[in-house]
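Values quoted throughout were computed directly from the atomic coordinates according to the rules given, and no laboratory measurement underlies them. Because the structure is predicted, anything quoted here is derived from the model rather than measured. Cβ atoms are built from the backbone, for glycine too; each structure is taken alone.
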Structure P
């Protein structure tokens, strides 16, 4: 039905232009003078016609069983003006009805065949230069367009980060960004979205964050473009809602136009773009339009749109309106417009034939290639660590005497602080930010002194909005910086987890590595904060991170691990362009002692313990009786239980610290299990969705003949005070499991 309606729309187009060609039959309708010169009118209309014929192709390919995408741009083609007015050095994220915009911007780079690129995306062809058969999206590295697969407001935080990064990079005198190249000083960022998306909490949070930034006299050259077709699939947007919402936002300049008046849309867009360039402040461009068809191919919109509404949409078809207006004003002749249409039809038909002949991805490995392998692939000589290495397998070390020449000892918090300081010193593109991280130094003092060391342009506080914090990281990373955002507590990540799942992790996958956003995300978390905070500050659920393809997740437990894992995280981010998440056990931040009240045995040298992804850290490597496998707080418990087992039963237990939870070093653990076929997996997180489930399944897949026990915390939120002990893993749990294996022995 949509295909037939689109065909009917183009038939109307040809009838109207044919009538206009007959000057005796055509009476000029009174209207204001057309403000666009002939050459500009011709090129804008050409891109609009190409977009319209690509919509026809999308439906035709779908009907043939060869196409997969029918969210069309019909009715939105006047966004073409932004393709002309913005530059390839203006990083942009487009609304999913932006074919005309991308086609027009492609004029700026003759090497880009915008029509063929879109046609290949329609059939999920491996030759698609953007997604390479993984999706269909608007985007292009040479055109400065960051791809988005479903723009329901989740793209807005990244756009804010792009705008913030443009001027922050210039302020820091960094070299040209990875996306923008040698960008002019007046470059801006642009993001498109629909009227329904405006109501999403992510959109509201980004608009608020933009105002918050400007309120502090900071620069933010960001153009918000709301393409308002008055429908969110079938749900109507209340009359005048978009105007009221956008025009009332503090520090946000508001511009408006109707898309069925192309010259007026051009004028409004020109003013909005110029404002952002000149003032370095955000603006909202509200473009009203009418969606000609249903939301997508399967949507039968005449079930919820009246005949009058459909007729109104047809009357406001921007392609027909622009063609007739340009002819009436004398900018183009009807014959020229009809010739443009015929040429567009033929060009799209040729691209369609090429798309039909193209093949898609053929193997699982090809599909997953941009996600990176589980193990590191850093080539050549090992990159330097933050400081000198520590021999793997060392025991926890007691505090040295005054004459000891070894490196000073420190807590986990001090190790993290030292590692972050060195990273900031050695990488001027590194930015560290989050709530309270600057002068206060974080809730637990981990970042204390770093703002003074690196300066307020590189270590700074943000507003309390996790989506914005991660959005800043996404945007600045895409521009070539190395962001180190902090989410203040693990429980707070759940407010913004889609910024990691749907945005950060997916960018390399859906762009076939053309775009990336490497970062090191720091998250204080896990449990065992005695008597403090309840479940919002003691969250032991990491399942949300573990099933995100492509990211790396680690848990440092001691100072030397923190240094080594930060070094490895840096290498993964810079050399492999990976997203790395470090969960920092809050309960271990300032811990000093292990076996006794004042033994200082949890302190570790402030030098890096090597931390490769595929090798856990080994304690008591000579032990052969029992194997204890853990991480984080569980590591500390296992070391205590290990000593007790040896004293009470003469049983010597080897202890493994997994450290990296994604990817899990299953093969390395399996080697230890083959040597010691009695093992206890100690998992401080929940029984369901935890690391131990994956580890045990991996050992089974390898066919190991071993006796293994698993102990975990309960599938429960963590209550306040002593009640937490009722649901959390304990040393007694580990001892019982170990005793069971010893008795089997």
Structure Q
């Protein structure tokens, strides 16, 4: 990569000036001097929370403190502003700014989205199937985002007759969406607007009835409402209320458009209700009543329901039953349980059932031909990759679309013919510039955890990079059974082309190696997530990929909990820690059921009202385990409107670290005052946030260009 002499000299001058800027930057005033300490007693233990006052979002003192932290961070990072701009332009230069998604056929139209150079958001379009048809822009996100500091599109659903668009928008990052309706024939908005909906919106087949989801005061999706187009919102009917605080609910429609489902789920249990999509005024019927620790889901094909369930099957199995004989005694086994293969999902088409699975940590797809009665696999060549089915809205088809990527392969869209077994590459997202996949190598290695479990690590580096103690960026998630699958990122090249290795630790708490991988990283086994990560870091150092003076770690949300925990447990092991919107105040948050997600997540973390869970959570909660010791240099981020991890969690964590840590390493808090959990919403603003984090890495690893 060529860099101008001016940039090299500018960067060198900034590095020389660093010590002066850092010496003059004043750390924010410790907030504990302003407010009294909150004391709560749980199970006979007194817990001190000196920063509880930071929860007062409407307080000018709180806002002033957060802005004070932001000013401090900006001052410390001031010498990297030219570098940030360079990194931003570099990342942007690899992206094809004007680009088009692969069109997908839905009824008489091809639907697609596209981006235009200089615009932050997507344009959603359609064309009729006829040759030389004219493009119709049905929704321009840029129009709605204009002059807004934040914009997020929730639902974008076309009515079955393709005439009405239901869309929802969020302007704060709090994930509370306004639902609107637009007549695509006249371009006139309907007068009714539904406030504070969640993501779920479904049309009935009558083209005038819409089912949508509302939330309770904690942000839990708890109600399914029915709206008749053209009628006042006040007359909308409640069709289902999920009263159990550990369950959340949503609404969906089968691919064949015959049924509408209401799904109620906790972390460990499920319940599905169904309704004829042609009869939206009928009552929903329960498919199978919820049972403790039994999950299930449905798809519909022909005249049958297919049921995926973990009932006596930790990695799930599949049954089928006639849609008019849903009692369990009528269920017939379709795919049996296999101890080493997790069934992730099933999809139903007119002549095929498609099964997404995980085998030894790799995603796989196979399908069942209903005519021949045979299962067939779809083959993939690379050793480490990710593959996922696309939305595939058409039911009566022999072609499915999937997305394939790996650490070295940009996202690629394939159409696979289930009859011929041939895959057609429809699009590989272009990486502009000098990128060549052959310049990089990806590997999968294994660390050994303290209990002798083998922990996979996926990694990538340049082929011309010889193994040595070089900079390494290690990341992980490890919660909710959410698997961190390897994927390509053109942004990541800004690290790899400067000698970094990028590594993903597939720690327990995810689901990469099957459902037991998740079960062994939650509740009273949560610490496995942290010790697995430490074992991966130690293994990478042992193999000389890096050393603890060049090891950068990153995680967000529950992955931020991981960052806080390992920083407390092994601060000597890491040079830099980046914790994005981290869930670090576990005890205080989980002890307050009025907060978002708390009751739903008792089955993930435990209920602190139970002494055993309380003591276990207290033993690892990052905020509660900050102590007088040396910590690595750290960057912690927050979103003021975050509904998932409240801004005060990272803010309190940083404040407590400031008061207790014994080192002179830098600790930075950066709060986005206009966004929520996902950070900046525009594609350029998002790149600027990444450029900031990369500049933080280069600055504090003293990497010169």
Structure R
């Protein structure tokens, strides 16, 4: 940088970019850059501010701990700030931190503790009289989001401690999603047509920051505690290591990979060990944390800005390699997305041989200017799936480069070879493809596409759809593999294949009868459940309910014009296009015909929605019912024209109250909402 003027200009650019990426990362849980790119921006900004201290301002990202909390959760004031760690990226930088620490303490020898820097979400848990009283995110370090109810669903967080504990204390830890849970969650989101999480950290953040704790409870979150924030009324250990052992004795989960060290050389050895073994971990870690063990020495060292002097994060290197991109191929996702991926010359990356890598979408390929035949940089930096970062400079400058990637042209090549047609078709089934306006992905429009059948079968039988008990992921895959069904409509014809079902592994007479009875019972599900079960893109449970309220049958929905659909409040262009394209396909019309011939009810029972007894009335169900599940109660409400909501508002007509109702009952009482017992509710609906 030539001088202060240019330095100031560059600092403002960096601050704007970092603030933007902070917002994407901490608030939206949807980052656009890798940790490596973000760290590079932050390091450059820090270096410039150190070189030109007069240009350091209070609003600089280097002076912040995190991002502002989402006010929808309520705010918790942290008694002591949750600080963020400084980073080092090499042995020399680690030794420089240790040298500074030695000088500040005026002593050569002191114990250290090394821990994994887990890629999750920092939380503060407050316990009063041995019970969990509140849980909050880091937020901006001083104020965090109150996510107590969500954290209560994390099974590794004790609701009450074991043994004698301080009357009031705070524990700090990292909530994370294990690798296996991350893969499962993204598979489910893909099946539902939702955006995939970029990495386990964002998945964990997105999970604990749900407004509905039931969503958090369905995800396999875990926690490792890493500090005692404060304690009142009881003496606690004098070292960090002993504190961790103490917290473990109270029932908290402490990482077994933590290590007590006597020298900085041992810290470097610990780092090298886990650089080599990081792929074997069940969770994602992006480095190690080295801490001074003595709490008295920690207090003596104090903090500098928002970073403690007594701890440092030693980040793992991004695992990268270069290789040849042989070909770009197209796979079909479980929701019909056409996903380009790279076929590579095999290369070792992080101890794993990589033959394929993600390319995300056509726009991303063009933005990075990736072409077949290029030598490309492949990265596996804490991500489960390797990705192509981009072409090497030499490839970009080569006069013999291949042509720019075009997905439709690629599909035409496949179509000529497989279908003998000169048009872009789905590479799996030969059906037309489309790209919704404003989106980056192309889609196959055929619900019977082999690549989509399993996912659609799982959705069709799921609890929120047709609720066919006994047909989960494993059974659905078995039925497809054995040729007993080709799509979800074939389930209703399995009664004619009972002998073949009995021949399946672990399928006795009772199991088969239970499945067949569940299939038969599902024929009378409400219209909204059937619309949702079809798996039309962008049509979730609430939108399916809205469409069922406006169209009294599948046939009327299928024949609806774009004008009729967009006239419905809440139905936008994307949903309209999805509905029209879905019902335009002959395969999808045939699927509905099979449902009708099997006896599945495809219209609203008892007349038009507006004529039903509960039309226009909002219900909320809370607590544990005895005769009905919550889903069954809500199904009855919807079948009779009412709507079932999650939260009590002034528009709520009735609150159906079971055992242990919680805060919704209090809210209903405050608003004067009428409450019904389960018996009163059943009487109201005529049961």
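P, Q, R: which one has distance in nm of label points 7 Å out along Cα→Cβ at positions 512 and 648, as calculated, at 6.0? Structure of origin is P. Taking FRET efficiency 1/(1 + (r/R0)^6) of positions 104 and 536 (r between Cβ atoms, R0 = 41 Å, to 0.05) as the criterion, the top-ranked structure out of P, Q, R is Q, with the highest value. When mean count of other Cβ atoms within 10 Å over residues 304-311 is computed for each of P, Q, R, the one that comes out at 20.6 is Q.
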